[in-house]
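Each in structure tokens, the structures are laid out below.
Read-outs throughout are calculated quantities, based only on the coordinates presented, and are distinct from any laboratory measurement. Note that the coordinates shown come from a computational prediction; the quantities given were computed from them, not determined experimentally. Cβ atoms are built from the backbone, for glycine too; each structure is taken alone.
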Structure P
Amino acid sequence: MQIAGRLGFLEGTVSIVVNTILFLLKLLVGLRLGSVAMVADAWHTLSDMLTSFVVILGFWIASTRADKRHPFGHGRAELVASVIIATLLGVVGVNFLHESAVRLMARKAVAFSLQALVVFGVSAVVKEALARFSFWAGKQTNSLSLAADGWHHRSDAAASLFIVIGAVLGLKFWWMDAVLGIGVSLLILHAAFDILRSSASSLLGEAHDPDLENRLNAIVQKHLSPDSSVHHIHVHRYGNHSEVSFHVRMPSDTHLLESHEKISAIEKDVNSTLSMEATIHTEPLSLPRE
């Protein structure tokens, strides 16, 4: 298994174990005190555990080999996993936004305890540590689902911190628990929207990085003439596998066999330098630029 898969499985496993423990602690304390904000945060933590299962499943599918129906592999399964994560997160956010609003309209206060402060304070620290690990793993593997899981952890850490603040301020303001419940819900919904937007954008296909054109031009000019250039660049990403197609302008008097040899050399260079499989269409330099 590649390093991306190993890191994905490791992050998912650690997240499941830690989140299960934190969920049980938070739910116990929240139910004992009757705090909607605490119970909401507990279920938010449980949703982190469920999304970690999705992360593991996504990496497992993405690691399977290409087949006749999927010649480019299954790398986009990880993006599909990210969309599922965002959807689950959104459902949790909507449910607790409703519950918090009901409690606020009922003018129902809640009592906090030292035990609650300790549990949610520790949770904030642990979840921020998990978030940083997920972000690091996501950067190492260029993984959107790991980054999404990191935002899950960070939003949970922020929610737990809000709970601790609310425990102190709630002594003077009866509405603090309900308001913080709404705040936690909005935080969850924001994270869900951000994850969904990023994942959907990648699935739909994005414009290439402006720096890619410069790097392709440098490779092309190394094998052809300084006047040669690239345009009409299309990039398709399938997890760790990337395909790039582009047009190359080259001297019009280039012999067909020589052109084939040079283009093959460029494709190999693109693969070794940029880790992308290249498909190249040639055009004579005399054509007007598009």
Structure Q
Amino acid sequence: MKEPLISIVMPTFNRAHTIKKSIKSVVQQTHKNWELIIVDDGSTDDTKIVVDNFNDERLKHHKLDKNYGCHYARKYGVNLCDGDYLTFLDSDDTIHIEKFEKQLSEFQSNQSIDVVLCNYYEIREKKKIPHNLSNYYGNCLSELLISSGPVFHTMLINLKRFTCITQFMNDTFDHEWDFLIRLANEGAVFSTVDEYLADWIVHENSISANATKEAETFQLVVETHKQLIQTTVGKKYLSDHYRRIARLWESANNLKKARLFYRKAFIRSSINLKNVIHFLLTWFAYPKIIYKLLTQIRKIRGLNDG
């Protein structure tokens, strides 16, 4: 019996210095029936040379005529897939050698599953931070509305259940949280391999290391799904998300937007002590000296959860 084909979509832009390691982590998989669709989003470096050096017909390089953005490149790649299952991998992240094999085994053990996740490590500033996703099981819409846990390359999606996966991909921005909320809201059933099978590498120039980009994207996701968040899990969690957005705008040194979202958080949950403190501070124009003081207190106490 032929092994199922897994399609991996890899959008990339000027990542010749990192893409080799990412591709190698796919080539080394114990499950061998896969296609790696590399969508080169207008790179001007040696990306194609690096890809061609692998000399593997399972690697399919598609060069776009200009830089359209990650959301366009990812969707473009999905439309080229021939696989039974789909996953994503950014060109600076890696997966462990048994990831595909173990996720496929989970599908085989339960025919009702639509998406299989896995635990992953976040590697940031030489720190290795574990992210356990074992609570994502069944139709976990509530869990997804509360937390933005999974990243793109933790997932494996059964394309037999979702023949038009691009309908769940936003046309204006690219974020796994938005994508998974849309899948779950459509009734997707999730499961998780309770092993650490992926590494998320956060570089200085990645979106997650860019405070402004991270704040903008997180804000877009929350504002897109705010009604669903409020009606499904309640105002408290919408307030928590607004407070996190405010914290991100603080990190981006945009105190005007920080004030705005602390006020939004307060309106949704005025009895929350953190909301009260920050709301009161906004009345004093939230000067930078207070922001710096709060940042130091958080570092000392380890209060990095909002």
Structure R
Amino acid sequence: MFPGNLLSIEDLSVPAMDEIFERAAYYKAKDRGANFTALKGKNIVLSFWEPSTRTRVSFELAARKLGGNVIDLRPDQNSEKKGESLEDTVRTLGSLGANALVYRHKVPGLFGKIAGLVDFPLINGGEGCYQHPTQALLDIFTLKEAGVVLSGLEVVMAGDILHSRVARSHFLALPAYGARMTLVGPPAFLPPELVPPGMGYSYSLDDVLPRGDVLYLLRVQTERHRRLFSSSAEYAAMYGLNEKRLAALKEKTFVMHPGPVNLGVELSRGALHVLEKVYPEKILIQKQVQNGVYVRMAVLDLVISGRMMA
């Protein structure tokens, strides 16, 4: 049986991830005109203690497409303001009939401590700098959909590795399928002790760019890189994908980003224009967004039903 919660990629075996991808592909293929009822009568609570657009909206769309009821629990309006603990809040949700809670929180590990106290699934929609499992799942689904063979794949991941929950999920997800990763960023964002055993790293994007089959750009929060660079332009000059660097990519290199993209920082407007107009098959960013709905439909269905193999 599938473990009761999805808190980390560590909760999923490769067969379990494959089952998610198969279910996501089914939902995507049948979406037009289909009437899905997997979550009919189920109450899905969304509670995001940190800002989110893509993840929160795609989980909401996923739940609604499956016929579920969506409850948006806003942290600024719940009883924590009155002194209620997060544990009590989650217990209360169970008593009110919640069938799953999708959460985002800045404190890593907090919901892991609560998970054993309730009898409905908790699903991680992004947790501090710790994990973002559904982002890693939708990324791999998108690559598979594009016909990419993951075994032996070279992924260059560039940006703020230190603060990236996406990176930490991919430390587990991509190698599970035989892909290799090289991490790139300024030293303050890429301490050597963070790099998993057997994984490469570099402080120069230009040195490693030509060998990547996938260039995965991570969002850099402007408030962080201001402490290291005099301007966004300085960061972009060293670690951003621009028109000059496009020429260094392999012919079939794919470009990915978890969003939202800081245009002019991780990706220049000129490079985006070239990718969209000349090499549209190379840029997967919008496909990642679209596929997020179907992957999260599969996650909600399989986690709540408990039919997925661990």
Comparison of P, Q, R by Cα Rg over 2.2 N^0.38 Å - largest value held by: P
Structure responsible for 2.4, with distance in nm of label points 7 Å out along Cα→Cβ at positions 49 and 265 calculated and labels P, Q, R on offer: R
If helix-only ellipticity at 222 nm (-39500 (n - 2.57) for each DSSP H run of 4 or more, over all residues; to 500) is computed and equals -25000, the structure in P, Q, R: P
